[in-house]
Structure 1
Amino acid sequence: MSKRASDRLVLSNGIVVLVTENPTADIIAARCFFAGGERLETPAKSGLSHLAASLMTRGTKQYSSLEIAEQVESIGASLGTECSSDYFLLSLKTITADFHDVLVLGSEILRSPSFPDSELDLERRLTMQSIRSQQERPFTIAYDRLQKLMYGDHPYGLSSLGTEETVKGITRDDLVAFHQQQLRPEQMVVSIAGKISPEKAISLVEESFGDWQSSVPLSTQPTPTPIFQPQLVTHEQDTQQAIVIIGYPAPSVSSPDYAALKIISTYLGNGLSSRLFVELREKRGLAYEVSAFYPTRLETSQFVAYMGTASQNTGTALEGLRHECERLANVTLSEEELSVCKSKLLGQYALGKQTNSQIAQVYGWYEVMGLGLEFDRSFVESIEAVTQADVQNVAKKYFATPAISVVGSAEALKQLKF
């Protein structure tokens, strides 16, 4: 897919506009990012961001929930809102001819949500049902408990859905305050990709959002410092399969160690050829599922490895996970292994920027994370520059004693040592 480099402009009210012109298909995708997200939640109001995202499209000062849905569906467009660890997002996609109308609707949703009480009651009930459902899933139980050990009171350690108690206590006033504080023009990035010129796109954003001003002063409170507790937590559940998860504190995206850890994540947990899959599932038959991940975060992140295993293998599975992660501090990857990891990682990275939606997402995400468009180039360069020594040094630095969370039967839990 041919595309030109993105244009960047900052409007007078602080909104950053990114435009990537791509005339190949008659489609335009836009992403409206707001810095903040779940990272700004407090334990008492956990789940607020998720609830707000669920309700944003359920009514505005001008339109009802049904009217919004009809406007979007009548032209075959897509529009939705979501909240992530570090940002709030409205996404839309449409054919070029309808982009103006959908952008105007998006502006109405972002600027004037009404948070109707009837919709709030319904969404609150649905969210509490989801929370109860998740509390029955072994992986979710194990992961939520791991997060408490990884982060303490830092918002990254909170469940994105919240708890039944916190969701029950969230009021319409809380949602209005969330909207005023987090959805502000000076914290907004609009990323557009598709069949539209930068001049036209910027003009439409200016028309829809240019006169938007924040109604209240910005309240800035530092997030709590993550408190890592390298210990074992267990939860007994009468099940044939045990879930074993280990977590090591890992740095933010701005760290010089970020690239080497992305290489390690690819080596250990990315796909059927990854070290964890080959060693623990294929060779030793220990795992129903096994993988690792290292989320890109604005603040302290985490490196997590997990496995689903038969109850009788729980102790062995935990030892295997730890061994495969921690051996990297003492064993140097071969040049071939490092080269394969780089090719896999950069190949997947390139494939993740093929569609207009992907391009708008990636470039807007870089901007709202404070990385800038240059990160698109510098990320590739930093991956290419990682050496065998870098991988080993980073493993030594971060892979010491993990936090461990295990869910399984009484038989499974008896096998654990820490």
Structure 2
Amino acid sequence: MDQAVTAKEDALRLYGEHINAKRVDGWQRVGLGLVEHRREGCYVWDADGTRYIDCFGGAGCFNVGRANPVIRQALIDAMANEDLGDFMLISDAKAQLAHRLSEITPGDLDYVMYGVGGGEVNDYAIKLARGVTGKTEIIAMEQAYHGHTGFALGAIGRERYQAPFLPMVPGFLHVPFNDLAAVENAMTENTAAIMLEPILGEGGIHVASQEFISGLRELCDRTGALLIFDEVQTAWGRTGKMFCSEHYGVVPDIMTVGKSLGGGIYPIAAAIFRRHLQPFNEAHPYIHLSTFGGSDLGCRVGLATIDYILDEDLCGRSASMGDLLMGKLRQLQSAHPQVMKEIRGKGLMIGLQFTDDAHGPRMTKLLAKRGILAIFSGNETSVMRLMLPLIVDEDTVNEVANGIGDAVAELAERAAQG
């Protein structure tokens, strides 16, 4: 048997035996039983040599591309002189990244708490909101996704993630996304914060309206509640701006970021918050600790990633390539309205809404056959998410659009046949 095939079979078997056999079975059924091997730019290769265009991107981890050599070198350089650093001590790397984050974020988002992943910093955002206000209720969105850790799990707008672990941390209310009246009706004198993703990621790429975001800011200003933006997926140029909040001209009180801050090379996340919230941390300087959050290696990688995004104008590329791809997809939607309902998104965060919940998994399989790695949304299976690396060029966008066009045509033919 071919050595590469044997290696792939061994990896699938061991993953199933020691991690999760159900995952192996599920991915194989939708055509994505691949074992990641080589990675470069917009592409990932299966262990058997099959090349895929990565349109999932770790749900926003690989904005600067797979295995970016510039970011990898930043990690190598850091490792020559540094290690993780002691999480209790001060280091230049931690200080420099915090300063850089304060420079590039909107308004007076000047203070930072580090974490390893998005769930952890969302936990901290909720803790900070409760600690500062002395109130306990958090209003979150239906279909929202904020991570699977303790407080963040309570904020998720999908009960199936929570059911095995009840009771949840109390105090979370969920309201329909983009429904300002529902938020206002849910508010009480005990509301600490309103928490949302400006674009629902796992929830199906639903984009917040200007009226909704502006209304939430006004509502929080009027009542003293805090506004929390989860930008773990939407930041770092993904939507055509460095941060999605910039599209709306609204500054949240707390913004969480992660995923592509680590350049797809090393994990790091951060909660960035406004100056008026800092006295709580000054009064409780050890209220939240993370052994590996904001490690010196992660901070060096984060600094290199920010420079790369700015130097290469990946925000501009995201906007232009996103416009190109969405234009082509809308033409497909017009040609196949029986299976394609809507195209929505900003920049290179795009959702394809199909007319049937089963079409998302079907499209995942059809696209895999065409060398395109794309995954339907976990909280809305009728939606296919497209989150290409922001380094993508026009030729690759056209290749993706053509592949989607072929797959949609096949899907429409199958649907017509019943």
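Each reported figure results from applying straightforward, stated rules to the coordinates on display, with no laboratory input. Every value quoted in this text rests on a predicted model; they were computed, and no experiment measured them. Cβ atoms are built from the backbone, for glycine too; each structure is taken alone.
Looking at distance in nm of label points 7 Å out along Cα→Cβ at positions 83 and 139 over structures 1, 2, structure 2 comes out largest.
To which of 1, 2 does the computed value 16.4 (Kirkwood radius over Cα pairs in Å, for residues 211-322 alone) belong? Intermediate results must be reported in sequence, preceding the final value.
Numbers: 1: 16.4; 2: 15.5.
Clearly, the read-out refers to 1.
With distance in nm of label points 7 Å out along Cα→Cβ at positions 315 and 387 derived from the coordinates and found to be 2.0, which of 1, 2 does the value describe? Of the options listed, only 2 reproduces it. Taking mean count of other Cβ atoms within 10 Å over residues 123-130 from the coordinates of each of 1, 2, which one would give 15.8? Of the options listed, only 1 reproduces it. Distance in nm of label points 7 Å out along Cα→Cβ at positions 251 and 267 was computed and gave 3.2; which structure, 1, 2, did it come from? Attributed to the structure labelled 2. Taking FRET efficiency 1/(1 + (r/R0)^6) of positions 11 and 195 (r between Cβ atoms, R0 = 25 Å, to 0.05) as the criterion, the largest value within structures 1, 2 is that of 1.
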